[in-house]
Structure formats: structure tokens, C-alpha cells
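Scrolling down, you'll hit the structures one after another.
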Structure I
Amino acid sequence: MQFVERVLGRVVDAVTVLGAVAIFLMMAHITLDVAGRFLFNAPPPGTLVFVANYYMVIVAFLSMAFAERRNQHISVEILTERMALGVQHKLGFGTTLLSAGMFGLLAGRGFGEARTKFADGSILIEQGVAIPVWPSYFLLPVGAGLMCLVLVFKLARFLRGGPESATSTRF
């Protein structure tokens, strides 16, 4: 179990670094676009395509597992905080199970769509430049799949170690 935790943790960390790099690249790309537009009246082509289809997808989907790993997703506990601790743990297990199923379905369906876009050679044209966007379609299933793996690991830890392990921030 510790081996899986270590490997999964390293994968999540690596993907999170990729998300941080994407934020930096997005900032640099947009700055270059604004400077090119207003200083030289010649913005680089593809800024909107790269921002919408690559950078934002990386930031949104590849970083989800990091927040889940640390139990730092936003949660509203108006009702559950007043329930008995055992009920809270059972609800946490149930929502984690449901979330794992949903992210598994999202990963599977997203992979099917990515394969279709790959087969079609999907591109977008901006300022007369054709930019392939089919690779970006693989980012969603990777992020959703990684999120599903983190949730399944949490479920396994919960079943193996009891309720307190489901809320542990050690992983």
C-alpha cells in the first residue's frame, strides 16, 4: 500500500508541476499576444487556441488530483458537520465512491472522444494558421483518470484502515 501511495503521489506531483508550468506559459503567451497586438500590430497566431484548448485544460483537469490528495477541495458542511462522526465517515465514503465512479466514466468517455479527434486529425485555424488540437483532448481523460485513481486509493485506505484514514492528509 505504501508503494502505491508513493508512486501515485509522485505522479500527482509531476502532473501538478505540469499545471504550474502551464500557468506560467499561459501568462507569457498572453503577455506576448498583448505586446504584439499593441506594440507591433502583429499578435502571434494561436493565442486563443492555445489558451482555451491547452493551458486551461491542463490547469483545470490535471490539477484536480492534487487538491483531492490533500483534501483541499471546497466543501460545504452545513448539515454534515452536525451529524454523528460515524455518519459523516459513511457519507464521506459514499461520496468518494460516487465521485470515483463519475470520474471513471468521465475518463472513459473522454478517452473515446480523444481517440475520435485523433483519428479525425482535429485542428483549429486562427489567423490563417492551422493548429492541431487533437492532443488536448487526451488531457481530460488523463486528469479524470488520475482523479479516479486517487479516489480509489482513498477508498482502499478507508476499507483497510478505518474511517479516520479517509480524512487523513498524509497522502
Structure II
Amino acid sequence: MGDPRLLRIAQPVQRFDTDELHLLVRDMFETMRSVNGAGLAAPQIGVDLQVVVFGSGNPNPRYPDRPLVPTTVLLNPVITPVGAEEDEDWEGCLSVPGLCGKVPRWLRIRYTGFDPYGDPIDRMVEGFHARVVQHECDHLVGKLYPMRVRDFAQFGYTEVLFQEIGVAQDR
């Protein structure tokens, strides 16, 4: 947090199915999995492109009680809320280490974009899957989850909050 690369709007991917793109995606998945993340956006590793990867298989040790999210590479995403219903839940972020907060997100979304080969992706999702996608895509428009926190009594150091309020430490 504080790195100006995390606050800018990422550039759309112009060329699909390139060696550089496939290498970036591989590196992003390795980085995400090395810290048991549920997703990662290219700006988080200093790459100014609209690329996000996400997925929480086998269950993820940081999110043991959450539904699995299919492993996905999403380029040039567009998110559209489906209805106005929101859900508020705890989030953390690899770019904001040691902190977490309750963040409101649309409960149901449609997301579109492309895979690394340029093939279209179009999905309607809800719950944890929708939350992960929204969180990662926020990184592409220079937004970090603390910017969405509404109640700063529910934002702080992970160890302190989870100890104080008894929330399972899965963030």
C-alpha cells in the first residue's frame, strides 16, 4: 500500500497468446499460490496490464470454509452488478499485509473479458466467487479494498481484530 503503481488504471491487453503473456500468467499463479491467495492482479507485481488470476482449489488453507472458485485467467474484465443486493465480509490483500477489513461487495455479478488466447469469458456468479473477482478487478482501476471499507471500526491489524472479535483467522 502506498506504491503508486497500485493506484493507476491498468492498460488493456492488446496482444493475446504471446509467450510474454503466458509467462506473466504462470508467474502470477505461482505468486498467488505461494501465499495461499485466492487471486492476484498484474499491478500487484508491478505489471501495468488488465490481467487477473484467481481460483481457490483443494480447499485453500486461508479460506477453508469458502466455496471453491474455478481457476481462471481473466483479461480486460468488465463487471456488471446483477441486482443491487450487497454482502459485507472480511477481506485481506497481499498488497496490504497484516490488515483486514469488512468490505461491501455486490452479491451477484456478471463478468466478461478474455482468456489468454483471446477467447471470450462470460459468467454470472455470486457470493465468494463474486467477491474475489471484484476485489482483483479493483486493482485494475487503482482501488485497494480499504478504499471501500465503510466502518473503520471493522478495519485493522489482522492479529488484533481476530483476537478481539473472535473471527476465524482465514483472511
Structure III
Amino acid sequence: MTLRCDLNINGGSRRILVVGKEEETHEHLALRLAAAILFFDKEPALETGPSDPMLTDIGFQPDLLVPDGIGGIAVWIECGNVANNKLAKVARRIKEGRLVILKEDVEGGRRLREVIKKEINKGERLEVWAWPRADFARWNAALKESNYIYGEASGQSLNLVLNEAAFSVDLVSC
């Protein structure tokens, strides 16, 4: 599955493709697109591979990545479900950058936060942002194969129109 998107965010415009891997659900792609919009101004890399020099010492690949401009990682972004083992190792190997995880609903975000507290050393470094459940359901339902999105994104807030559906959403920190 692929989402073709014309983005007009914060006064800038960009066309992107969110290409799903075989195992990725529509919901996962919806979260990846939301992350691309939330970090639009930092020009996130939507696709990274194992040969990417930034990932050489990490051993994993993120859903999205914001480079720091000097060969490092400013923000490592995961969407939906992610293995605790992966989170622990990435948190240990990324010294300077932020780690952000987007979840489909607040309950899932809070459960993940509890797991992080118990199982991941320095887990307070991991930011968990969650959609209000009804807003994410509308977001996911509004997505089509070809999408036009315009509006503003700042921090954890989205104020935009996706195709014909208006969204004013503040993601919850868990």
C-alpha cells in the first residue's frame, strides 16, 4: 500500500510517498504520515536502509528519521507497536537525539509508558505521543491512495485539512 501525498504545511510544500512494507497496516501508514507532518519543517527521511551511515552503529531502522545535519540523528521516530528490545537498544545507542513514539490512542500510549518505566533504562528519554482515539479513527478513515493535506503543524498539534476532512488535534504526551 502506498499513500501519495501533496503536503502544504506551515507555508511549505512537498510531495511525498509513504510506502508501506508488506507487514504494515493502514493504521501504521496513517501514523507514519502524521509523523511526517508533525516533523515537516525538519524534513524527515521517510525511508532509511541498513546501509545508511547514520544507522551503522544502531542495528535497527526507524519508521522516520530526522537527521541533525552533521551525520547524526536529531529525532528517531517509531509508529504504533514497537518491540521493547528495539526501544531499549535504540535508547542506549542514540546519545544526543530524541526518540518519539506515536500511538493510535491514549490508552495504548499509557500502557507503553508503563512498560518503558519498568523495562527500559533511561526510559524517560522516550517521548510517547498518542492520538485521541476518535480523532485517529477519523484521520485513518479520511486517507485515500492520493491525498491533499494543507494547514499547520507545531509541536504535537495538527491544524489541517486532509482531503475534505478538517482536523484540529493535540496529541497527548503519555
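A short reminder: the numbers here are calculations on the coordinates, not readings from a lab. The structure displayed is predicted, hence computed values, not measured ones. Cβ atoms are built from the backbone, for glycine too; each structure is taken alone.
For helix-only ellipticity at 222 nm (-39500 (n - 2.57) for each DSSP H run of 4 or more, over all residues; to 500), the calculated result is -6500, so let me know which of I, II, III that is. For helix-only ellipticity at 222 nm (-39500 (n - 2.57) for each DSSP H run of 4 or more, over all residues; to 500), the value -6500 is produced by structure II. Each of the structures I, II, III was assessed by distance in nm of label points 7 Å out along Cα→Cβ at positions 43 and 155; the largest value belongs to I.
If relative contact order in percent (Cα under 8 Å, 6 or more apart) comes out at 21 when worked out from the coordinates, which of I, II, III was used?
On the way: I: 29; II: 24; III: 21.
Derived from III, not from the others.
In terms of FRET efficiency 1/(1 + (r/R0)^6) of positions 83 and 115 (r between Cβ atoms, R0 = 30 Å, to 0.05), which of structures I, II, III is highest? Each step should come with its number before you reach the end.
Values: I: 0.10; II: 0.70; III: 1.00.
Checked I, II, III; max of FRET efficiency 1/(1 + (r/R0)^6) of positions 83 and 115 (r between Cβ atoms, R0 = 30 Å, to 0.05) sits with III.
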